[in-house]
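Chemist: Listed after this line are the structures, all set down as C-alpha cells.
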Structure I
Amino acid sequence: MSSSDAKKKQAILSLVREFGTLQKKSPFVPGQSAIPYGGRVYDENELCNLVDSALEFWLTAGRYARKFETEMAAYLGVKHCSLTNSGSLANLLAVAALTSPKLGPDALKAGDEVITVAAGFPTTVTPILQHGLVPVFIDVTLPTYNVDVTMLEAARSNKTRAVMLAHTLGNPFDVAAVKKFCDKHDLWLIEDNCDALGSTYKGKFTGTFGHIATQSFYPPHHMTMGEGGALFTNDPKLKRLIESFRDWGRDCWCPPGVDNSCKKRHTQQFGELPFGYDHKYVFSHFGYNLKVTDMQAAVGLAQLKKLSKFTEARKKNFKAIHEGLSKYADRLILPQATKDADPSWFGFLMTVREDACFTREQIVAHLEKNRIQTRMLFAGNLLRHPCFDPLRKAKTGYRVIGDLKNTDRIMNDTFWVGVYPGIDAARRREMLRAFSAFLDGRAR
C-alpha cells in the first residue's frame, strides 16, 4: 500500500472511530425500556476493525482470523483454536473429526454410543444423530442444571465411545467426575463450551478439558463476531482433522492463499490418484466449507480484548440478582454453581417450586409485560420435541437411562433472565422490582 493510500485509510478509520464515539444509547426508562436477555456490547474499536478488514476486501478467513485463533488459544491456555462459522457447526466438526478413518480403531463409527443429556440446546445432540451414532440420555441435577454424574456408569455399555456435554448456561459440569469416567473407560470427551466462555473449574478455564471443546460467538453470547464459533484442542492431529472437515475435507493444510507449505505439493501418492496429483485438491474426508470471514474475525478480535471485563460484569449481575431474589427461595429454586466452579453465567436460571402458588407461565407473563425478556432452558427435554417423533415412534436410534425426571421438571417449570454486560445497576433494580411486584403478594 502506498503512503498516500495508507493516509486515506487512516482518515477513513479516524472518521469511523469518531462516528463510533458519537453513538449514544437511548436512555433507560424503567417500565418502558426493554431489558433483553442478551445482546451485543461494542464500541468504536469493533467498528474500526470491521471497516479495516472490509477495506482490505479479503472476504474469507485471513490475517484477522489467524490472529484471533492465536490470541484466543493464548487466552484460554490451549494449543490450538480453529475458527468456524457457528457454535452449532463447531459441534458438528467436533463429532466429524472423531469419525475420521485417520484415527484408526479409535474413530467413532455408526452405532457407537455417546452419553449426553436432553436438557439443553439441540445442536449438542444433532451431530451425534447425523453421524449415525446413538445418543444415550441421562438426567441432570437441580440446582446446577448439569449432568447427574452418578448415572454415568449406568449409561455405559460395550458400545459407549464418547461423552458430549455442555456447561449449562455457563455453570461448569462436574469436570473431575466426568474426566475420571472418560479416562477410566478410554472415552472421547467433547466439551460444549458455547455458553460458558470465561467460566473456570478449579481455576482453569472451561473449554480446556475435553479432547475437543466448542465455542459460540453468536451475539447474545459471552463475546460475539455476529455468526461464528471455534474449536479448541491440545492435540495437533485433532486440529488437522477439524480443519480438514471445515475446509471441504481436503488433505492439504495450507491456509487460504498459501501454496506448498509441506514442500511436497506435487510429489506424493494419494489413494488411486495419479502420482503427484496436486495436494491442494486431494480430499481425505467428505467435508464442508465452514470457515469464517475475516470481517467476523476482526470484530471478534476487538471483543476478545473486552472478554475479562464482560466476565466480571456477568458475575456482578448474577450476584446482585441472586442476592435480590434470595428472599423468594421458598418459591423459586435459585441457581447454584457446581462445586469447585466459578461460572461466567450466560443467564440467571430459576425453577418454580412445586408448592409455589403460581406457575412459570404466570411469572414469565408478568416479567414480559414489564419488558423483561425471558427464555426457557432451550429445548427443556429435547426428546419431547417434534424432531424426535420418528425416533420415539420407532423406538430406535437412542437410549434413555432412568426417567429424566429433572429434565421434564426443567421443561415445565424453569426459565431464565439475562445477566449480560449491557445490564447495569438501573436495569438490575427494575428487574428486581418486577420480580418483587409479582412475588411479594404470593407467599405460600
Structure II
Amino acid sequence: MDKIEITGGIPLEGKVMISGAKNAALPLLAASILVQGPVDYTNIPNLMDIKSIKLLLEDLGASIESNGSKVRINAASIYKAEAEYDLVRKMRASILVLGPLVARFGHAKVSLPGGCAIGARPVDLHLKGLEALGATISIEHGYIEATTDGRLKGNEFYFDIPTVTGTENLMMAATLATGTTVLRNCAREPEITALADALNQMGADITGAGTAAIRINGVGESLGQTQSILNSANSRNSSTESNPSLKPATINVIPDRIEAGTFMVAAAATKGDVLIQGAEPEHMGGIISKLRQSGASVDITEEGIRVKGGEKIKSTDIKTLPYPGFPTDMQAQFMVLMSIAEGNSVVHETIFENRFIHVNELQRMGADISISGGNYAMVRGVKSLSGAQVMASDLRASASLVIAGLVAKGVTTISRVYHIDRGYESIEKKFSNLGAQIKRC
C-alpha cells in the first residue's frame, strides 16, 4: 500500500495549476444519463472518485472515451437502471445517478451508498424530494428503488437542511418532469451553479441556481410507455427513442476550490510564495478572508491567486458553514495552520460529526489540540510540529497531514494515502514542483 513521505521545513515557491473540481465533475458526469447522445467534458480531473463513477456509468451501459482531461460519455446505450453495491459502496456521490435514471427511464434501483468516515450523510431528503415529484420509493436489502407511472411531475419541495447532492439530484430529476418544479432552501455552492449551467446547455430550463430557490421547467419528449429495462438481457437492443432526454453538449468543469484552498493554506503555513493558477477567487471568499486574518498576503491576479506567508502566523477562529461560509472541506487544512499560529484558536465544525478524526494524528506530530462537545476544537499554537508516522482517515484529513508534514521538522510518513487520491490529482508531484521534499513510496 502506497505511502507519502515528506521532509518538512521548506517554504513553497512557484506556480501550481489547479485541476477541475471533483465535486463539480461527479454530478456533471451523472447528468450524461439524461442525454441520448454524446456529452463531451473538458478539465476532468484524474481521480479515484472519477474512475469510480465512470465504472458505474459503464456498468449501466454507457460508452465512455477518455483522453487525458477530456471525456466523452454516450448514455444512449444504457440498458439497465440498477447501480450495484460493489460499484456504489466506494463513493457516496454514486447516489447522484438515482435522479437522472428515474427521470429518464421511470425506474431506478441504486444501492445505498458508502464513502468515507466523516459522519452520517443521509439520503432521506433525496428520497422525499423524488416522492414529491411523484416517484414511489422503497428500500429493501440495501437498495433504493424508485419507480414512476409515466414521467415525474413538477412540484414544490423544501429541503429541511441545505444539501448539495440532494439539490443536484432533484435538479437533474426535475429537468425531465412535466410542469414546473421549485426547490427551496437549496444549497448554493458553485458546483450547483455549474451543474445548472451545464444542464441548460443540454436544453434544460433552470433559473435561480446559486440562490435558496431554484426553478426548473421540465423539458424533454414524452416518455410514452415506460421501458422495462431492469434485469432483461433482451433490453440491451431496445429502442430508447420514447424516453425523454436532453441534448448533447460540451461542458467544461470549473476549477477545484478545495484543491486551490489546500495549496493556499500550504503556502501560508510554510511561509512560502505560491501562485495558484486557474483558481476562481469568487468561489473562495471565506478561505481568502481567513488567510488574510492569519497574516498571509493574498493577491488576486489575472492568472489566479498569489499567497505569501506572513512573518508571523496569527490565530483566528473558524466556523464551518454552508456556502458561502467557510467550507467544511477546508477545516482540517486550516487547523494545521492554526496549530503553528501565535495564540489560541477555536474551530467549530457545524456540518459533519466525526470530522475531527485527524486531530489524533496532528497530536502525534506535536500539535496542542483538545476537543470539546464533539464539534469544537481548541487549538493552542506551538512553535513547530515534528515529523511522525501518521495515518489518513479521510480525503481532507489526508490533505491536512500533507500540510503538517510540509511544515514539520524531520520526516513525516503518511499511510492509507488512497484517501487522498480520491480528491487530489498528483498531489505529491504538484508539491514537489513547488520545492517540497515529498515522494510516494
Structure III
Amino acid sequence: MNDSAPVVPRKYLPIFVMLVSCFALWGVLNNMTDNLVPAFQKIFMTTQSTAGYVQISFYGAYSAIAIFASLLIQRAGYRAGVLVGLGVYVAGALLYVPACIAQSFWMYIVGIFVVAGGCAVLETTCNPYVLALGDEATAVRRLNFAQMFNPLGSLAGILLAQQLILAHLNPATADERAAMPAAELDAIVNHELFWVCVPYVGLCAIAGAIWLFFFVSKPTDVDAVKGGKTDWRTIFYILAHSPKWYLGVVAQAFYVGVQIAAWTWMNVYCQKELGVTPKDGATYYLLALVTFIACRWVATFAMKYFNPAAIMAVFAAAAIFCCAGVMYLPTKVVFTAGGLPFSFNVICLVAMSGFMSLMFPTIYGIALGGIDQRAHKLGAAGLIMAIVGGALFTPWMAQIIGDAGSVWTKLVPMFSAEWDANLKLTQMSLRASFIVPAICFAAVLVYALLFRKPQK
C-alpha cells in the first residue's frame, strides 16, 4: 500500500465533502422509508402486505434504475450523475404534497419510487466517484471513510421518523377509525400525512444546496468524459473476465441480504427472548446501529495499517460466531442497562451489526479496484443492483421463522417448539432462522479470502 498518498488529495477535498453529504442524505431516506410501512398501514388502514409495497417500490427502484444511471454517467460523467440524482430525488419528494392533498396511498408509492430512483442514481454515481478521487492504493479507505457518514444519516433518519412521522400518528385503532364520522377521520389523516411530508420536503433544501454546488463548480479531470462512441463490447469483456467484480456482485447481494434480514427481525428476537415491548425492542436496534457506526470508524482507521480484505475476513468470521451465539446461547440476563435486560445471545445479536459495518464499501472497493477505468461505471451499476439481495434473503428468513415444522428447526432441537400466537413463531424457528445470516457471512468470508491480496 502507498502510505505516502493522501486519502483525499487537497484539490478534490471540496468535492469529496459534498459527496459525503450525499452518502448521509440517502442514509436518512433509507431509514425514514422503513418507518412508512407501519405508518401507512395505520393511516390508510391497509393490510401488512399492501403496506409492504413501500419496500417493494423503494428497492425495486434500485434494481430498475441503477443500470440507466450507469449509462448516464458513462456518457455524461460523474458530475452529471450527481445533478440528475439530486434532481430526481427533489421531484419525487415534491410528489408527496399532492399525495397528501389527495390522501392517495398509490400516489405516495409513485413518489417513493421516484425518490428511490434518485437515490439509486446517487449511489451508482457517488461510490465510483469517490474511488476516482485520488490514488488507487487509498481507494478502499476513501470509500469506507465516505460510507461512515451513511449510517450517521440512517440514525438521523430513524430519529426524524420517530419524532416527525410516528410521533404524530393518532393512537386510534383501525376499528375506532372505521367508526369515526368521515369529517373527523379526514382531519386526522390530513394531519398525519402532513407530517409524513415534512421531513421529505424539508430535505429538498439540503439536496438543493448540494445540487447548486455541483452545478456552479467547474468540472475536474475526474469529471471529464472522453469523446467518441462507447465500446460496450470491450466493457462487457472486461467485466466478464474480472472474477473479483462478478463475484463481488454476488458477495454484495449476500451482504445486503444479511443486513436487511438481520435488522428486520432484531426487534422480534428481543421481544421473544427477553419479553420486552416493541418500543424497547427498537432501542436494541438503535444500539446495534450505533455499534455499526463505531466499528466502521475503527475499521476505516485500521485500514491504514492492514489489508482491507483481511480485516473483512476477520469481521466475517466473527459475525458467523455471533450468529452461532444468537442460535445457541441461552437467554440468561447478565446485566441491565437503562432499564433494558441484556443476555449473551442478545449481545451477540447487537455485536453482529458491528462486524458487518465495513462490508458494503470494502466489497465495492475490492470489486472495482484494479479493473480498467472504462468498466467502472457499468461495474458500479451491477454492485448497486446487488441491493436486490435484501428482497431475496429477508423472505427466506421470514419463511423459516413462520414455519414451526421447518427442517431448519432441527438445528436447534433444545429450544421450545411452542407456538407464539402473538408473534406467530416458535423459539426454535426464530433461532433457526439465523442460519440465513450465517450463510450470508460465509459467502462474504469466502470472497474476502479469495481476494485478500491486492491485484493490478
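Just so you know, all these numbers are worked out from the coordinates, no wet-lab data involved. If you're wondering where the values come from, they're calculated on a predicted model, not measured in any experiment. Cβ atoms are built from the backbone, for glycine too; each structure is taken alone.
Chemist: Volume of the Cα convex hull per residue in Å³ was computed and gave 145; which structure, I, II, III, did it come from?
Modeler: III
Chemist: Compare distance in nm of label points 7 Å out along Cα→Cβ at positions 93 and 405 across structures I, II, III and report the one with the greatest value.
Modeler: III
Chemist: Computing mean count of other Cβ atoms within 10 Å over residues 29-36 gives 26.5 for which of I, II, III?
Modeler: II
Chemist: Computing helix-only ellipticity at 222 nm (-39500 (n - 2.57) for each DSSP H run of 4 or more, over all residues; to 500) gives -11000 for which of I, II, III?
Modeler: For helix-only ellipticity at 222 nm (-39500 (n - 2.57) for each DSSP H run of 4 or more, over all residues; to 500), the value -11000 is produced by structure I.
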